[in-house]
1. State the single structure among 1, 2 that was used to calculate distance in nm of label points 7 Å out along Cα→Cβ at positions 5 and 53, giving 7.2.
2. Given a value of 16, 32, 23, 14, 10, 5, 0 for P(r) over Cα pairs in 10 Å bins from 0, in percent, calculated from one of 1, 2, which structure does it belong to?
3. Quick check: 0.00 is what I get for FRET efficiency 1/(1 + (r/R0)^6) of positions 13 and 61 (r between Cβ atoms, R0 = 30 Å, to 0.05), calculated from one of 1, 2. Which structure matches?
4. Suppose helix-only ellipticity at 222 nm (-39500 (n - 2.57) for each DSSP H run of 4 or more, over all residues; to 500) works out to -37000; of 1, 2, which structure was it derived from?
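Bear in mind these aren't lab numbers, they're just calculated from the coordinates by the rules spelled out. This one's a predicted model, so the numbers in the text were calculated from it and none came from an experiment. Cβ atoms are built from the backbone, for glycine too; each structure is taken alone.
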Structure 1
Amino acid sequence: MNKALDNHLTAVQRDHEYRSQIEERKIRDDAALEEAKKKEKTLQEEKLRQEKINAEAEVSLLGFVVFWFFLFMENKR
């Protein structure tokens, strides 16, 4: 009887450890997924920031070119 009880308790303990390992793995996987999402969001935000900077630079350059064009045309008169 004691041997059967000991075997049962060992099996219960093993099952508990197995379930704990699964839960720990799930927690780690979830944390890794959240970290990956955060990194992806940061990369996307940086990409948008760079695109905005480039667009503003293009507009600024275009304004500069237009300004000098009209100045040039004004001096040709």
Structure 2
Amino acid sequence: VNDITKETPACFEPSLDYVEVKAPRFAFETFPGADGTLTTTMKSVGEAMSIGRTFTEAFGKVLRSLETKSAGFWTG
């Protein structure tokens, strides 16, 4: 029995109702003449983390948290 609630069994696992996303931050604007192609040797200058109820929500939040000019994700 849980010591705090006095009711919940110790084997109780709460269901997760959120998603967490972490993304690296690369400072391409610091080196304007540098090639912006990501390689295995590149190092990030930081990271952002976000929490949302869905992956789409959390992913959108983390992209906005990176503080880049783009506030979304586009392909093509």
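1. Values: 1: 7.2; 2: 2.2.
Computing distance in nm of label points 7 Å out along Cα→Cβ at positions 5 and 53 on every structure in 1, 2 gives 7.2 only for 1.
2. Working: 1: 15, 16, 13, 13, 11, 10, 8, 6, 5, 3, 1, 0; 2: 16, 32, 23, 14, 10, 5, 0.
Source structure for this number: 2.
3. Details: 1: 0.00; 2: 0.70.
Answer for the origin of the read-out: 1.
4. Values: 1: -37000; 2: -4500.
Matching structure: 1.
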